[in-house]
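Listed next: structures, encoded as structure tokens.
Quick note: the coordinates plus some simple rules give every number you see, no bench work behind them. Just so it is clear, the model here is predicted, and its values are computed rather than measured. Cβ atoms are built from the backbone, for glycine too; each structure is taken alone.
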Structure 1
Amino acid sequence: MKIAVIIPTYNESRAIGNLLDAVENEIKDISHETFVVVVDGNSTDGTIETVREKERRYRNIRLLVEKEKAGLGSAYCAGIAYAIYKLGVDAFIEFDGDFQHDPKDIPRLVVEFEKGYDYVIGSRYVSGGSVPDEWAWQRKILSRFGSLFIRWALWLPTHDNTSGLKLSRVYGFAKRLPLAPERLISRRHAYKIEFLYIMLKNGAKAKEIPIRFLSRKGGDSKSTAEDILESLRVILILRLHNLWRS
């Protein structure tokens, strides 16, 4: 099978080189053809040059450069579409570019995929999962409550509903995702909620595995207060869609 790790970047020069080395070290023993697709939002700090150096070293890295930073959801759409339609992958993994996700978790996701799961979620909120100790208590409560609220509002079985670390099976499931950015409800962080909803509503066999969510290592913050409002908007639209279909 073919599996791609999709990594969006924007001004991640302090972390991306070491991250790509760490990812390559973890995927080299996976018994499938693996690719790393980096989608950069036209960084200005040398991120692109660093990725190009790694692209020359590792033959499985592909770099896509957007004309401008268009949002996390748009970046993932570009990377996923490339992985599906250019590389012909059977599954892809969404992965942060700033070391908040541990590269050692990549093989763990693949193992569950090999067992027959269609959607494997790296979860902070199942037994064994965690968030950084240094997070302020307000952030911890907001993150936990946000996942619980999404679970309740959209009638979902999952516990970590804003996780950015996920493996998705392509055939029968991820091909149904709205990969054209203009079709997304939100092009920001809230795209995760829409993708989660679609995958589960299409019957994806899901499993959450515990992960330690790590502290950032360089890079500009991608999350703002506007993302909270965007998330609420996405939840409302999906809830109305759910009610309309029921």
Structure 2
Amino acid sequence: MQLFYSEYITPTTILLPEEESVHCTKVLRRNIGHTIQIIDGKGTMYDAEIMEIHKKQTICSIKTLHNNFGVHPYFLRMCVAPTKNIDRFEFFIEKAVEMGVNEIIPIQCENSERIIVKPERLERICISAMKQSYKAQKPIIAPIQTCSKILLSKYEGVCCIAHCSNSEHKKNLFSQITKGIPTTILIGPEGDFSKQEIQLAQQHNWIEVHLGTSRLRTETAAIAAVHTVYVKHSE
């Protein structure tokens, strides 16, 4: 099944924007009368019949809809420091969307090597991964925020920070995840969180966690964290 994405939806019709329209009609050679599947990024998939094909858009008529298509049964927020090599951070986003994530917040830490990201590109990667993994719910890609702002935020549910410093308070991430309770996980840059950031997390009751015995790169740790939540809710 090939999924297409559109935000232009009325109660009866869907308009495929130019990029999706070209892929549908020029590359895959779908024509008037063909039924295609379209996702809206809000959790719904539509079976829609192609009615009109224009140079920069395709108009479809809605036949049936499927609510909560591919929606995962938990809420996960990932706060991750972008890597110096942006390809690694983009790889994390792709894999996180495939497994299931609700919000991704790029963070700026004291040891960050990258403080600029391109939201439009991250959004395209997110949409592509959503279609590839048969999901209709698009995660929020938030603007970059400082680590201190995240640590001072009042998030609902369990809030965890994974760092590399020695601490007797560290717990296994898997043991801290509870079904039905939202989870927020904070992953730092390659140079790890600073002592001040870890102390701030401790002062505001963030749970210190580890992801095993290996020292992981930022994107590997972030993917491992997403997978841990995914597996926990698959039990």
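One of 1, 2 was used to compute mean count of other Cβ atoms within 10 Å over residues 67-74, and the result was 14.8. Which label is that? Traced to structure 2. Thinking of 1, 2, which structure, once helix-only ellipticity at 222 nm (-39500 (n - 2.57) for each DSSP H run of 4 or more, over all residues; to 500) is computed, gives back -8000? Here the read-out was taken from 2.
Which one of 1, 2 has log10 I(q)/I(0) by the Debye sum over Cα atoms at q = 0.10 Å⁻¹, for residues 19-138 alone, as calculated from the coordinates, equal to -0.40? The correct label is 2.
If relative contact order in percent (Cα under 8 Å, 6 or more apart) is computed to be 25, which of 1, 2 is the source? Structure of origin is 1.
Taking mean projected area of the Cα convex hull in nm² from the coordinates of each of 1, 2, which one would give 12.5? Only one of 1, 2 returns 12.5 for mean projected area of the Cα convex hull in nm², namely 1.
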